1. Assuming 2.7 is distance in nm of label points 7 Å out along Cα→Cβ at positions 211 and 299 as calculated from a single structure, say which of I, II it is.
2. Please state which of the structures I, II yields -16500 when helix-only ellipticity at 222 nm (-39500 (n - 2.57) for each DSSP H run of 4 or more, over all residues; to 500) is computed from it.
3. For relative contact order in percent (Cα under 8 Å, 6 or more apart), find whichever of I, II sits highest and give me its label.
4. Matching task: 1.30 is the computed value of Cα Rg over 2.2 N^0.38 Å. Pick the structure from I, II.
5. Identify which of structures I, II gives the largest calculated value of FRET efficiency 1/(1 + (r/R0)^6) of positions 99 and 603 (r between Cβ atoms, R0 = 35 Å, to 0.05).
6. Assign the value 0.75, calculated as FRET efficiency 1/(1 + (r/R0)^6) of positions 355 and 531 (r between Cβ atoms, R0 = 35 Å, to 0.05), to the correct structure from I, II.
Structure I
Amino acid sequence: MSRKQKRELYKIGCGAFLFLSGIVLPWIFSALSFIPYLAFALQLTAYLIVGLDVLAEAFSGIRNGQLFDENFLMAVATIGALLIGEYHEAVAVMLFYQIGEWFQRYAVGKSRASIAELMDIRPETATVERGENVETVDPEEVNIGEIIVVRAGERIPLDSVVVSGVSSLDTSALTGESFPRDVTAGDEVISGCINQTGLLRLRTTKVYSDSTVARILELVENASDKKAKVESFITRFSRIYTPTVCCLALLLFLVPSLIWGQWTLWGYRALSFLVVSCPCALVISVPLSFFGGIGAASRHGILVKGSNHLEQLAQTSTVVFDKTGTLTKGRFRVTEAMPVGVDKQTLLHTAALAEMHSNHPISRCVYETVDLSTLSAGECLHVEEKPGLGIVAEYHNRVIAAGNARLMALLGIRISTPALNGTSVHVAENNTYLGYLTVSDELKPDAKETLAALRRNGVKRTVLLTGDQQTAAEAIASQLSINELHAQLLPQDKVMHVERLLADKQDRQTLIYVGDGINDAPVLARADVGVAMGALGSDAAVEAADVVLMDDNPLKLALAIHISRRTLAIVRQNIVFALTVKLLVLGMVALGAAGMWLAVFADVGVSVIAILNAMRALNTKSF
């Protein structure tokens, strides 16, 4: 508990003591003539101790033209109660209002502290080798390509590649996974992880502002800026609701008083009406619920960039997947080589001469099967990578093409019919067909469970969009029981299919696209909710996405939907509960069946219950 919270609690305690003293003393010493005056002084002092800041806020709001907030309602209700001689009720309303506010601040503070502790991943310093010196500097002062040293127990300050050393990394703060990740020379590491065992020397690949840790912190800090529709509705609702109930309270006071008299009676009912009408329970609990839901997702390595996206996830009806790196590991291997007119080694060597100029996973798989020191064909004069087709590399006397069947058709080269157990890479040199390689990928371990979990969470339609060949895509779709498949797509084709799917769905349903590659960025941006694989996915995909899965586990998508639906359920519970109780008590107050004490419960009690319920969103467990 912070010092400010303790001070506020002490103030409430003093006010409560004086309030109770003002009630008990007249009962014990009723024979003493000065006791009523002492009781009044105690009640007035208690009122000022607990209510002075509320009165100041109300006055400030009036001066700035912001009349109808909770401070204004509390000030009018309690001052009115004092004027008609209801001292106990006036102090009780202000006292319990402050108790409710303290619970609210405590709940919000606890939620923020939980997320702050969870996201406490910003490294304070970086140890850099500069010449013969080792300097400790701010991570923002480290440039790309510099060598940093990370000892056991320290946090990795920037995205890097291991130069030397072997260690295990704790990635739980980023991915939600407790299982350590082993790294050695040549492995990529991301900032924010904790080095658990050995000394590591790393070469930085990004400046701090572009590193994973900085991007994560920025996403979490800005998440609350994008409000959900329910939050925006509650804000608009309160702007209309509060002036309306103030007018109704005024009418409740004036109309019966002018007809039947009894100004004090109707004034008391009108003031009780104002106390009940305060919209605190809704205004506080709804944003707190979304804040808790975003925090729960972050705890599991799911970064949601705004409350609006969390709300949309709860309405998911269609999920569209990319294949490579999303449902499959993206770790390809050459499983077959079928040469035509040349030997197998010549086919592999020629394919590698073209593919070595690309960073595509399939390209890397091809050229890594060959001893790179043997790849000599002179200087490469020109390289053209054709998205969704393949690559063409031009040497002094050789033009080598490696890609899919459509690339060969574009070049006018007749090909052999490939096998059906993977992706085929056709190879040609100087327009002469040399054969094909079969490259296979593996499903991620949780891919099948992901599709099953999505169906359990109400997803009715699953679609696979891939640039891979039809046969390879059909094999994956069959294993996962995916409803719809479209293969051999260029990036613009994926956008076209997503546009069609968006047109087919109903208005209040959400279409999610899940991808990881740079060619997925346009589709991620076009979908209702774009979900990117954050650990191995491209920067462009992560930037374009609305949700980032930090450990590349597709099963986290089903968990994100589960968290969003639980959060929305809590929001609805609070709205229904708060409005039902308030409307019921408002009617009872207007009819004289309830007084200010019940009004206090309908305001403060409902707020506290709604806040405690909202905090449940932060503790959403994995299913």
Structure II
Amino acid sequence: MPEIMLEGIPAKPGCYLMKDKGGRVIYVGKAVNLRSRVRSYFHASAAQHRKTTELVARIADIEWIVVDSELEALILEMNLIKRHKPKYNVRLKDDKRYPYVKVHWADPFPKVTVTRRIVNDGSRYYGPYTSVWAVHQTLDVLRKIFPYLTCDRIISGEDLRACLYHDIRLCLAPCIGVVNRMSYRTMIADLCRFLEGQTEPILERLENEMERASAKTEYERAAAIRDQLTAIEKVVEGQKVVSKDKLDSDVIAFARDDRNACVQVFFIRRGKMIGREYFVLEGTSEANDEEVLRAFVKQFYANSATLPQRVLLPLEIEEATIIESWLNRRSEHRKVKITVPRRGVKKELVAMAADNAAETLTMLKARWEADRSKHVQALSELKEVLSLSGPPNRIEGYDISNLQGTAASGSMVVFEQGSPNKSLYRKYTIKSVRGQDDFASMEELLHRRFRRWELSQEAVKGPGAKLDRAFGFLPDLILIDGGKGQLNRAADVLKSFGLKDKVPIVGLAKRHEELFRLNRTDPVILPRNSQALFLVQRVRDEAHRFALSHHRSQRRRSGLTSRLDTIQGIGPARRKALLQTFGDLEGIRSAEVEEIETIRGINRELAERVKSGIS
């Protein structure tokens, strides 16, 4: 079998994708020599590593992509890992798009917002942050110092009155001409410098402005500038000076245990620590320290909006030179140097980051343990109140979303041991129902789900077959969003598959958060502080969110499809591949030509045609 898979692999640089029998990508790697690297997995020496042995046992197919250089292979590898999230690669946990502060610099009067997508639209981005809460905390501070616009008015300077935010000093009111375009943009430029840690030039300019205003007896304006200076100085006081040199640096260190790895990043700008963030990695249990650190550096800077002049690491990484080349290619104005300090302040900073990573990992483990305890309590409570034979370790939630009967979509979410398992979530496009009929839509959704269960039971009878994790197992509890009517129609579907007495099902009605059961007149009303109630609400809300996201995607795609159909060379297969890869019009528009070109069947010329066709 390996020899068949390895036939034809060229001795050239590129990336390889290892797939399981279901066609899922389970590992992505890069190599200067693809043939040599891929064959090494099947040598006897590779069996010394448990992770490699397990990986090789699951490989059913190998695909490879040839590129011109090791640098191109590095970039492609990161894009492929980001797209496929392979099980056996070290990767950022919950590798969603991290939130950033976005300054809409291309606009005449720039606003400041939160975004998860970096687009080449002339805006400036700052981040990433590990939580939206942290971003909004930053914006709360920024707005008090730099009162930027938040409304959607077209700024002419001739409006009759400003909004309430101007009255409470949270907006400069360019809408009524209090400040002109140049003055407003100067303030936003200061905001950008502030986020970059360049506070000295801001303070110097504001002090000069305050003195000039005072000299002209513009005391109210001078007082406003004084308050702004005080606010900035208060923030700057909390920024610890950690280095005498003025180089912008990121300090990276990590801590790990048998299962988890936590990376801490200190952001040092002009010698001051202006912030720090932590990131959790998964897939690290069988990886060595160098592999963990190398994977983080590549994934973190692939997503980072800004690059420092220097990256301080606790140990040498194998691809440091090629990663430096990649970072320097991305950085237009400065050289980036990766270094491992051996002594002095820089080494102490790395040690301090490692200590912080260890403390954060301890805190996270305590939080995870507390969550696990709550999950156990919630499952136990549900077992009791619903008279189940055991705790509902697998709960499936279902919901329907549509708008006046159009683009009806359904969702299936799966919670295992009280936690969401997003890899088992499934989206449904409702096909047989016309108009707005949530009952019939739910029937179709459940019928398709349990038909897949039947098929998986038949398939598993074959030699070496394994049950499909998403559909091959019956849930311990089904939760649907609705009351008795929805519940009874859903139960009819279970009955048609002979599962009515095997799979418990309940409906959660929104109005009073009541749980309805089959053949019971009175609903179950859980205590308001019950862990069981929190769990069923979370399942219901997650099913609703997932269905709604698919519904919105369906509506966007209906408009997108016509746009793609007008592009010469894009037929049904390539259109489907584009949508599966990038999700929607915005995703394709923000993708680089090189990313579009990686899709099978799309060459450079066609990728450029796609970009120009949807711009």
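Every read-out reported here was derived from the displayed coordinates using simple, explicitly stated rules and does not represent laboratory data. Fair warning: this is a prediction, and the values are worked out from it, not measured in the lab. Cβ atoms are built from the backbone, for glycine too; each structure is taken alone.
1. Working: I: 2.7; II: 5.2.
Of the structures listed, the value fits I.
2. On the way: I: -16500; II: -14500.
Of the options listed, only I reproduces it.
3. Values: I: 15; II: 8.
Checked I, II; max of relative contact order in percent (Cα under 8 Å, 6 or more apart) sits with I.
4. Clearly, the read-out refers to I.
5. Numbers: I: 1.00; II: 0.50.
Across I, II, FRET efficiency 1/(1 + (r/R0)^6) of positions 99 and 603 (r between Cβ atoms, R0 = 35 Å, to 0.05) peaks for I.
6. On the way: I: 0.75; II: 0.50.
This value belongs to structure I.
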